[in-house]
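Dropping the structures in below, format is structure tokens.
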Structure I
Amino acid sequence: MKKNNLFILLSVCVLTLFYSFEALHEYYISITNIEYNPISETIEISQQYIAHDVEKAIFTKHNVHLHLAEPNEHPKADSILEVYFRDNFELSVDSAIHLNWVGREVKLDESLLIYFQSNKMKSPERITVKNTSLTEVFPAQSNITHVKIGSQQHTKSINKITNTHTFISE
């Protein structure tokens, strides 16, 4: 009888611990910075995500384990990431802008940084952003987007429901 009680108590403790860890990561947020660089005459984009959230989204969509920043990292990790973010992130001024993949990096805190850059262009007065990254796996995903147009900074949370927003210079 005491063994059964001990087993039940241990099971309850393990389940409580498991759900506590799950609750620690109940917020799904990314940060995207978009800025026109007048020196290079390009729009520069940096995006910051939690690496394992991106890995889960790619596994769900493509059935591929990336193992980012691990010794057994997938040999085509960069091209898989590029395809995923091209499919889920769009920028347009008057029409869609082709974004050039610059690269990515994984930080020690397990954040994944993604970098894109446009071709040369005039400084835009309006930028439309569509970002559906991670929303297919994490419906509560909030892609916080900062856009700097001229000297003005604009911020908007883009999510599964409102996945597109136009930022206008005032």
Structure II
Amino acid sequence: MAEGVEGVPVRMVLPVPAILCESCRMCCRFTDPSRAPWAIRGGETRGFPAGYLAPLSLRLSPCSDLPEIPLESCTGLDRHSHRCTFWGEHPADCRIYPLLLVYRENAFRLVLDVDCPFSSIGTEIFFREQAERFLAQEWKTLSPRELSLLEPFARAEDSPHYREVLCLPDLRDFSARPTS
């Protein structure tokens, strides 16, 4: 992970234009809570890598005035500005969206959620470069135990329409780790 001011890690954030996020306004809002960031969904996150956790406790709260559209938003989302209140420190699955970490065919993969408007603006090369950046800066820092904790969440994340961008090495296989 890159070092920032006074040795504080700088976490990777995909450079999605703010104007696009503000016009779409679907990120951080969910009709299906199982699509929310892993740190909100529940389940055992003790021992998770720090980059996959939020700096404060998150939950979903109702945000729709229309009862026929059950919409919930992340409590980290400012309801007036429609911006994340802890931008840059938000969990990895938020920071790299529309890339998603999934587990399919016995491997971790980064896939592209083609439902996000940014997915049609960024090029295949751009998303591949971002995936490789994530691999180098964050993925390779994970321990085998952390990967084992992430796997159930990554298994549940997959959807057939997601487009694969990069197959990640499974660092639980010690032969995949570089030797010193």
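Below is a table of values for the structure above.
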item	result
Comparison of I, II - label where distance in nm of label points 7 Å out along Cα→Cβ at positions 60 and 140 is highest	II
Which of I, II yields -9000 [helix-only ellipticity at 222 nm (-39500 (n - 2.57) for each DSSP H run of 4 or more, over all residues; to 500), calculated]	I
Highest-scoring label, criterion being Rg/Rh (Cα atoms, Kirkwood Rh), among I, II	I
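Values in this text are rule-based calculations from the coordinates and carry no lab data. Because the structure is predicted, anything quoted here is derived from the model rather than measured. Cβ atoms are built from the backbone, for glycine too; each structure is taken alone.
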